[in-house]
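Structures for review follow.
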Structure P
Amino acid sequence: MRDRIRLIWKQIPRYPFVSITIVGINLLVFILCMIFPQIYDKGGSGIYQVLLCKDYARVLWTMFLHSDAEHIFNNMIIVLFLGSMLEQQVGHIKYGLVYFVSGIGASLFSLWVKWYQYDWSVSIGASGAVFGLDGLLLAMVLFRKDDMDLPIARVVLVIFLSVYSGFSNNGIDNAAHVGGLLLGFVLGAVICICMNAKRKGVYRR
């Protein structure tokens, strides 16, 4: 029995339970929103709701709200597959940190742009956090080439097309996308530098 417990415990780091949990929570919230649409009124992020009404928690809650099935599918499929791969590479805590800090940072950057443009629209969705994962991926292929066997040019092209797609369509919070991408890349670069330094320290011994 103890040997079985030890075996299961050793396998835990291999399972992307943070990504799976994020997807599960988002799906649950989406189902609840379909049943109780008024939930949308409690979590959207906009100048009036966050800055004027001082409901600052919305910069976090908005990450769990999606407008329709296509919206949540597009975001969660990336979290499930790309997120799971990144989580296994950098670890659960670092991965979760990048996801949520990128998402919150994306919301704040979006609010700043809206304030500057006098834009009173309300944003919802995890796209800022998802673009943060894109930024982390870019940092990984640049600074951890041995761990990420992916062509840099292909990763850059996919990210560029994702950003371009947002600017080519109406009703997209592109500021959140760009903010999440940049913040995810910066955090990813820091993580990669720390991981590289730790690896060099191990080899020196």
Structure Q
Amino acid sequence: MSTLESENGEKNGEKPYHHGHLREALVEAALAAARTDGPGAVVLRAATRAAGVSPNAAYRHFTDRDDLLRAVAARCQQRMAALMRARLAGTGPLPGPDGAWQRLRTAGHAYVEFALAEPGWFATAFAIPLGPPAAPEGDPGLFGILVAVLDELASSGAIPSAARPGAEYVAWSAVHGIATLLTSGSLRGLPAAERDAAVERVINAVAF
């Protein structure tokens, strides 16, 4: 390390970061870049420049660019999950099969809502495989939310118990597919009314 840098990699004359929080500063910088330009903007050198440290300083926290991307993707998935939980919390305590179907639809709409509102983060969330755990302890994450909603469908009698195994793959594929088509695929130019109708049609078709 150059004598012009501190032991944490900070360079003289550049924006300092809070001591001991370089990893978080790098993730936040990369997260901001991904929000605007998607996963291709998650670059170690750019993140270190934004944090005001030397490029070598990043390697104390991330082995390579994929390691940083994995951390940013996990953060994007956590934000998606937070929106889904917030929307589900607003559905109210409607019991039985009707309530279970309502919560499935709510979760699906929230998933697409996030994709349309934050296409850069949506693309980044799935840009690289995430090893377990993808969410902090106590956070069920996207997959956990979906599993819980589908389990409620089965336990409430909304779907036969025999239809439950593997249903998460059908539901996730359908909703992720329409979200991807609308944000970066051939349906991204749909008028708002037609887009909303397409989303509703797909979500309503997720019946087992």
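Points worth noting:
- Structure (P, Q) behind the derived value 20 of relative contact order in percent (Cα under 8 Å, 6 or more apart): Q
- Parent structure of the calculated result -19500, given that helix-only ellipticity at 222 nm (-39500 (n - 2.57) for each DSSP H run of 4 or more, over all residues; to 500) is the read-out and P, Q the choices: Q
- Which of P, Q leads on mean projected area of the Cα convex hull in nm², largest value: P
Throughout, read-outs are computed from the coordinates displayed, never taken from laboratory work. Given the structure is predicted, the values throughout are model-derived calculations rather than measurements.
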